[in-house]
Structure 1
């Protein structure tokens, strides 16, 4: 069995800890340990974590070290326990660079690793809200925007909160086997297991940074059944607008046409089905495409649409 060590600091985000821990525990292939500068600490939701082991001088070769994020990393990374953890990481950086350990940073855990100098010259990511701070605090890091997780030479960094579950499932798939990862995902009712190249802001969250209620209603209906046809006339009728008016409003508030937005939803469903092991033709049909050929054509149109959109944050 492989050992997993969670570095527990005050005010850590509870799900950054418990989400990956449940994945590793359910797989049955890992031993879990909780280490930190203090014997017990309070998480972001007021839950106290106790029986925390002291920071060891080192970890066994092959261990996984998980750095969860913190509720307010702009302040809490400067407290004494965080500084002690940062120094411990810095002292062990050569072991991490030599890939004696696997380093896993969830959310703003990447900031702690960056401050310790661990990410210099490494491709990495973090939650979209703290990307700019990571750039400031780890200027030598090669930071990737809008990724669920990034892997580079044994260092894994992920976006916020639930992305830690995605990354833990990926590690189970890599270190144990894919069927075990799928079984754990099913047990946790994680219906769609995202990959590292998936954007942090999926089509279900993107293009929603506006206040127009009719456009939101149209988006909600398409998101509820992305595999449906959704002719423009039908959609407009259900939000009490003319087709022409809905078309104009949709473009104004999202930067996309109705068809382009619907296609992105269908693409997301198809990609998720493919990641679950479904064949290309079945994935395409499940997402509402007429064939895998039509799916491939839609995929070839996706990147220009994403890069031209100005509403994503």
Structure 2
């Protein structure tokens, strides 16, 4: 038996239930992990609330790091004692769990477990957005919403290292300063400032090449107003609510714009793509291009409090749960 955080009924953070579940022995192609650090992400809250439905009951969470304690039949790419991490696999809020070996990423020397758990999902999100969805080139200008959040702090540092001019938005003076300290050339406090007007001012009226928006409903139309003609809005999250676009003509009126709603499920469906992205991410961490900011840690037993803080926009950087 192992301790897990289960969701039996979708709803608020109060639906996160600490329980004992049987793990079992790993089968063919599986390993058993003893988890040492668990990443907290907005997708965890979407699954808990029912916005992204999963079959009930389920163990919450999607990202963690830990040590292999047992391997199943025919597993050769990892061995007992190896340090590994993963993302995008529901069930991470647990002391121990089974995992398919093809989903595991080796943690390189020089990266500790908390850093790996804090950076993998958010960092791979930054990777596919910056390198695949819109491959950022030196000299381009980007806008990143929620630049002081976990994904934002990783992505804005990485984009700056690529040679882009980085404009961020954040809510409140502390978050604005945090974003400025982590790669942004300009940061707009969108709680009190007109971010489309300031973006146009910063770009001499041209607009940015691409907007990366994990906020959603509250920033969507303003984001369109920030783009140059034929620019791209990559809408990758719903922190303020789900985006609805009833009139596609708005894209023509605002400059023949492009909009996409990408997700890592499709970018990392193949193991080779996962390992390629993880290598690029950890290389950037080890090179110092990305400094991982762990804003808070919580004991796993306090997971409901952690969810409330994340949904209340009270956190900066990454949040890690400790089993």
Structure 3
């Protein structure tokens, strides 16, 4: 058994997973999430902003201490859409590796999709022609596969932060803004795939499930495996889009810092279901973090006498 730590440097959030990996199975030990908006302004400026980097660094210092407390022997920080798109993205990753001792990996869109699918499939069977959709801050990954193989994968620039910055400028958004956003999403979706079922992962989907279940806060044990009919997702989009950010922020079950981008993310979920004519969306709490945990367990063994991968070097 190997205890690993994974940090997901996402466009909207910075997440931590500490897990035990044994014979290809991932067992969670600890999970944390902070909304850091690393991708703020990246769609327009193609740069990670100093204030966004500072927010992430503050969180990474806390995560580093947690990893040491829990005894993770291998750590891996994975970066996705925002870092891919930013001109200073690789320099930022170099700073992360130097300052916090994480092994780092900048994932391509296809790698992100594959790792996400691997995480969702870990520990559960998938039926043939299952679509897995990961709605992130900068991109949305679509993967179609089954128990034996992935048959289709793509990464689309349809993240909730990116779409909010491009289309939803009014608070609450106007009907025209909502329609333009939905139309843009529809135009990007593939027309050559015909999945039979859908599984959704990441914060937008788990938040919609938390609201549908009437929970005060997200409870992974209740959210995981919850199924939302397409008309329930549509009703959620309608309700959220009629409220301003402060009203959404005050709703039980929504992380306050997710409020500014939840409408755009919900639009992506709804348009995917409608586009593929799917009756419902199953929610998974297992995602790219679990795929990254498997990759972290495959890192080289630490050399005796040397600092192990993930050893803290400075702050």
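Matching task: 33 is the computed value of percent of Cα pairs over 30 Å apart. Pick the structure from 1, 2, 3.
Considering all the candidates, the number was obtained from 2.
Using the calculated result 22 for relative contact order in percent (Cα under 8 Å, 6 or more apart), pick out the matching structure from 1, 2, 3.
3
Supply the structure label, taken from 1, 2, 3, corresponding to log10 I(q)/I(0) by the Debye sum over Cα atoms at q = 0.14, 0.19, 0.22 Å⁻¹, for residues 165-292 alone with the calculated value -0.69, -1.03, -1.21.
Going label by label, the one that fits is 1.
Taking distance in nm of label points 7 Å out along Cα→Cβ at positions 13 and 237 as the quantity of interest, name the structure among 1, 2, 3 where it is greatest.
1
Taking distance in nm of label points 7 Å out along Cα→Cβ at positions 141 and 229 as the quantity of interest, name the structure among 1, 2, 3 where it is greatest.
Going through 1, 2, 3 one by one, distance in nm of label points 7 Å out along Cα→Cβ at positions 141 and 229 peaks for structure 1.
Read-outs throughout are calculated quantities, based only on the coordinates presented, and are distinct from any laboratory measurement. Treat the numbers as computed from the prediction; the structure is a model and nothing was measured. Cβ atoms are built from the backbone, for glycine too; each structure is taken alone.
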